[in-house]
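Every number in this text was worked out from the coordinates using simple rules, so none of it is lab data. It should be emphasised that the depicted structure is a prediction, and the values quoted were computed from it without experimental measurement. Cβ atoms are built from the backbone, for glycine too; each structure is taken alone.
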Structure 1
Amino acid sequence: MTSRDAVRLWDAEAPGFDLAADHGLLDPAVRAAWSRLMHDLLPPPASRVADLGCGTGTLALLLAEHGHAVDGIDFSPEMVERALTKTAHEPDVTVTEADAYDPPLTPGDYDVVLSRHVLWAMPDPVEALRRWSALLAPEGRLVLVEGYWSQGDGTRGGLTAQEVVTALGAIGRSGTVYPLPDPQLWGKRIDDERYAVVSTGPISRP
């Protein structure tokens, strides 16, 4: 799929994107579950967060409500429009139309680089992680929420936790895996692999 095709795909997804329980966080119980998760995985406020592939800005808004400053990036104009509307009242949130694979953000400026269900879609996950790591301050952390799921046609999509840890290892980083089976996070019971991987601290050099 070309980049232009991908933009068209996510533009088409944008109008109904927030209807999924874990996208819009419209259910108070689901929203509370994600609030607890972000509290547990991120450093204390006020951290500076790059939200890569921010979609409609739901997590950017949630993190701003926690007291963080958030710069969101998404390559879908329709997603960006909704994210700008959703976060318009939050002075510490910016949203920019750009490609998460090569985010136009200042290296070394961020305490956290966050992505949710984005790494799996990158053309080269290892290179994406290398670029994302460059955005971090020396003790900053990558917070990668990913999964490996059935696509309903006999195939599977996403990345396994081990694949993410291996990709981090290729750029000299380690990662801690946190399984996320709690149905409140997803608005339903799941039977696939959902998890977060957190990588903190400087890159190790051979």
Structure 2
Amino acid sequence: MEERKINPMLKTGLELGPILAFFAAYLILKDRVFTIGGTEYDGFIVVTAGFIPVFLLAMGVLWRLTGHLSKMQVVTAVLIVVFGGLSVWFNDPRFFKMKPTIIYLLFAGVLGAGLLRGRSWLQYVMEGVMPLSHEGWMILTRRLALFFFGLAILNELIWRTMSEETWVYFKTFGLTAAIFVFFMAQGRLFRDYGQEDKES
């Protein structure tokens, strides 16, 4: 199915809305305990259970409007269902907190495997967004693989050594900001290896 363009604000809202809704719901319910079917669930587990269908609904609407979901979005959705579901099923928040670690290790591993074969699989996913030379893509891919590996380690350190609320703030704002800052910091690479002038 051919990808269709939609309003960028709507696209951003569908991508970030579920995360912000998770954050808001957590702040409201974090200190409450719910008894469901004779089992007590704290607010984090209840919010996680609600986040899964909200995220899938948002991705479904995005797919319906654009006719396309990126491989990253599909993998993220699968891991949210698996690890979020495990957290709810076993009433254990650790599974959901490990999800970013698994996602970033997976992305780092995939990019690293491509690099070992002399390829940039990042180019395959994002070539239409950022026209770079082959050398530029290889440099960016190496940097991003290392960056994802670093985020995986950071997530493990934070959820294992800090409070649950600190992790929620980190997950909601810290990871998003880190990715934004990473790409902003690649400005020189985009200038040195960009091919827009060559293509025009």
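Comparison across structures 1, 2 (criterion: mean count of other Cβ atoms within 10 Å over residues 5-12) gives the highest value for 1.
Taking mean count of other Cβ atoms within 10 Å over residues 29-36 from the coordinates of each of 1, 2, which one would give 11.8? Show your work: numbers first, answer last.
Details: 1: 16.4; 2: 11.8.
Among 1, 2, the structure yielding 11.8 for mean count of other Cβ atoms within 10 Å over residues 29-36 is 2.
In terms of distance in nm of label points 7 Å out along Cα→Cβ at positions 61 and 133, which of structures 1, 2 is highest? All intermediate terms of the calculation are to be shown ahead of the outcome.
Details: 1: 3.4; 2: 4.4.
Checked 1, 2; max of distance in nm of label points 7 Å out along Cα→Cβ at positions 61 and 133 sits with 2.
If distance in nm of label points 7 Å out along Cα→Cβ at positions 117 and 173 is calculated from each of 1, 2, which structure is the one that comes out at 2.1?
Working: 1: 2.1; 2: 4.1.
The value was obtained from structure 1.
Tell me which structure, out of 1, 2, gives 8, 30, 34, 20, 7, 1, 0 once P(r) over Cα pairs in 10 Å bins from 0, in percent is calculated. For P(r) over Cα pairs in 10 Å bins from 0, in percent, the value 8, 30, 34, 20, 7, 1, 0 is produced by structure 2. Given a value of -24500 for helix-only ellipticity at 222 nm (-39500 (n - 2.57) for each DSSP H run of 4 or more, over all residues; to 500), calculated from one of 1, 2, which structure does it belong to? This value belongs to structure 2.
In this comparison of 1, 2, the computed figure 23, 19, 12 for semi-axes √(5λ) of the Cα gyration tensor in Å, for residues 69-156 alone is attributed to 1.
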